[in-house]
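Scrolling down, you'll hit the structures one after another.
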Structure 1
Amino acid sequence: MPQQQVAGDTFGDRLLAARRSKGLSRTEASFAIRDYLPRAMWVSGETIRRLEAGLTPVDKADAVLVQALANVYDIRLADLSEELVIDLERVRDLLSRSTG
């Protein structure tokens, strides 16, 4: 399936546009990401609202959570935030070192 392009000035704007383009409510999105995350990382629609509204700034956003949202919304993490791509690469590097 081709990935969507996301427009918006801010991380929150792009996240909101991506969710709306999939026709999901925040609650529906919060349930959909459960397929990608361990139970300890499940979030509510309120957490998604805070990300979309910019109340949780991109530098405080959990890269793994946002990657799960990107998966649900059929977009690339880079379409939301290059900064989070770098954070996720650091997490992957850390995990590969601890398991190798």
Structure 2
Amino acid sequence: MLVSIKKLLPYKIKSLGLEGAMKWRRLQERWDEILKEALDPAWRGKTKPIRLVNKTLIIGCLNSVMASELRLNQNKILKKIPSQFKREIEAIKFIS
């Protein structure tokens, strides 16, 4: 019996305990899009998710001015985070 990779892959990811890593990767890939929706396309490529610690998403910024600007808009950004990540992310910390 042949099983398609599309059906097999989610099972294997789960059995290997890689669900969290896959979810993190999806967030990293969507981060610029989230900022674009929340603020402006000009933010593209100027920040990146670094890690998730105690439901706080740590974001690296190019400089402290950008980090301050994003801190002021944290609520707008949190509202644009897709529902699949909302349980894991309650706050965002911007660092330079």
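All of the numbers you see were taken from the coordinates with simple rules; none came from a lab. All values derive from a computational prediction rather than experimental measurement. Cβ atoms are built from the backbone, for glycine too; each structure is taken alone.
Quick notes
- Source structure (of 1, 2) for helix-only ellipticity at 222 nm (-39500 (n - 2.57) for each DSSP H run of 4 or more, over all residues; to 500), computed value -15500: 2
- Entry that produces 48 once percent of Cα pairs over 18 Å apart is calculated, selected from 1, 2: 2
- Among 1, 2, structure where distance in nm of label points 7 Å out along Cα→Cβ at positions 11 and 43 as derived comes to 4.1: 2
- In terms of relative contact order in percent (Cα under 8 Å, 6 or more apart), the structure with the greatest value among 1, 2 is 1.
- Read-out distance in nm of label points 7 Å out along Cα→Cβ at positions 59 and 75, computed value 1.6, structure in 1, 2: 2
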